[in-house]
1. Using mean count of other Cβ atoms within 10 Å over residues 107-114, single out the structure from I, II with the greatest value.
2. On mean count of other Cβ atoms within 10 Å over residues 27-34, which of the structures labelled I, II is highest?
3. Figure out for me which of the structures I, II the number 5, 11, 17, 19, 17, 12, 12, 6, 2 belongs to, where P(r) over Cα pairs in 5 Å bins from 0, in percent, for residues 267-306 alone was derived from the coordinates.
4. Quick check on the output: -0.63, -1.14 is log10 I(q)/I(0) by the Debye sum over Cα atoms at q = 0.09, 0.14 Å⁻¹, derived from one of I, II. Which one produced it?
5. Can you say which of I, II returns -10500 when helix-only ellipticity at 222 nm (-39500 (n - 2.57) for each DSSP H run of 4 or more, over all residues; to 500) is computed?
6. If you work out FRET efficiency 1/(1 + (r/R0)^6) of positions 83 and 299 (r between Cβ atoms, R0 = 41 Å, to 0.05) for I, II, which one comes out largest?
7. The value 2.7 for distance in nm of label points 7 Å out along Cα→Cβ at positions 131 and 355 was derived from one model only; which of I, II is it?
Structure I
């Protein structure tokens, strides 16, 4: 989201350069945010030298404006534009007078996986599970690193984990895959394995079971055997991403909350269809349904289709930005529990006999 500032010369103030906007600091008087398009539309070099009237319409500007540098010099913001290397100058007093986003709070999804990671402290499985659930309630997910030799082989521990989570107030939810999933390329234990999770291909960000009226609330993924290479996991806090989208593009956020799309899961032995919005609720009632591989072709009026794609893709680019992702790998015995209503999950492609076990829970 944030690009490192490229200085243009000795600076007497502060500026943060982002992809589509920048933040100017006014010292003790706070800060203000400005879109790059707004700034270029108000470039000092596009004013008539005698009348000082604007001589350029915003429609004449490139659609994808980028700044290659920005700094505060001599009480003015100076911006260098990437497409033509022009430098524009904006006096700080003029920016304060015309600031339309004073002291805006910039919301960003977390990207430090350590904040959701705990170790096995030898306190017993039930105590570890309670700690993990507390982190899930707060952060949306928890990664648990198990102490070596707690139980080998790890697959013998699955039922103990289910029992510990059940004691903590969760209940197992079976799906069309079965009660416990063996996510491996040579699966012989589950039904309906004709889907990406049972291959060695990358599976990008998604939520599970979005085609169900009430998807399972939580999923446990237990590391049984890591891949020879690849197979790393990553999560995105979609609730924070939705708040980010709302703070930068309220219209796009609204479209994702009021436009119903069709999720269609069709396999050899299973089919389910559901129409629902991608985003709904907020806070504790927030829910995201996101699945690029089970969403059906969009069926919207011609006049709304381009706007829909713009809104959808802006959210997609937010969550696909690696700077907004929690990345980690699961070793043998490690596990992750995440809130399927709040978090998107994914994995990279891999090579070798990778084996994870998956279990769905509700409260």
Structure II
């Protein structure tokens, strides 16, 4: 039939060339319009004849225009959609220790990277003035205690006045309280480890004067780490505690499986997100606080989904469709099935409506198909 169309078109072009050679300039436009109209009529006749031959099956028999394709049978299967979210390694025992009082750094007892134990003195400030004050008060307290003891014995024998007894008692207790205060101040001159960990960063140096609130030493526990990620509010309700998650460490090119430890219930106003914490299992490689990780989280799952390769879903004026294979008499042909699509992930698309178990769907070769195209299924 293509040959019939080519012959007709060739004849028309010859006629056009001949007419153009002989006709005057005023008649050329009219002749061109007439030939165009003839071409339109021929195209319509060719389309009608082709449709008639396709319906009768003669076109396939005579021309052998069957399309070779591969197929698959629709069956319910598990389908899930995953999202990638960036997170970071965090630790609840990652603190920057500061001095509780102003003072000059006299001694730094650790170096960066050193393991320390709870209660260990890490940095000592100048404590000479406080120690001298303590020594002075201790001397005064010794005398006050002796005076009080003697006055108390006399008072028991009703010797002296009650005022004298109360004065010596008050003096002794006042010095005792003053000594406690000085000892507390002395303790503030030492920066101690609040837990077992590693001295990670020491920004101060011996001889520098430090102030309360100024970072002096960072202490962290590398064993007490987890993953923290800020998740967009658009995913609210899609994740739950103990849900499995894959954690990928780009720096080490390694992945581990873990579970969600907790899901935040309050949105952060700064970025409209909520926090998800993920347990970090024992690793066979080192990680650092604030290290970037990539989380693969399942935000949708359907155990009985109708799933097809995304590439075979096409569109026409009625919407999305795919080609199914049906038997028409003694031949197999392709027919459009319009479908309602759901979630797409990993080059697969969930079909919500339009498919049922057992349907035969065209796969390889689907691009060469049209409605009622005869097909041959490859083995």
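1. Top value of mean count of other Cβ atoms within 10 Å over residues 107-114, among I, II, belongs to structure I.
2. By mean count of other Cβ atoms within 10 Å over residues 27-34, the leading structure of I, II is I.
3. II
4. It traces back to I.
5. II
6. Structure II gives the largest value of FRET efficiency 1/(1 + (r/R0)^6) of positions 83 and 299 (r between Cβ atoms, R0 = 41 Å, to 0.05) among I, II.
7. It traces back to I.
Any read-out appearing in this document is the output of simple, stated calculations on the displayed coordinates, not a laboratory observation. Values in this document were obtained by computation on a predicted structure and should not be read as measured data. Cβ atoms are built from the backbone, for glycine too; each structure is taken alone.
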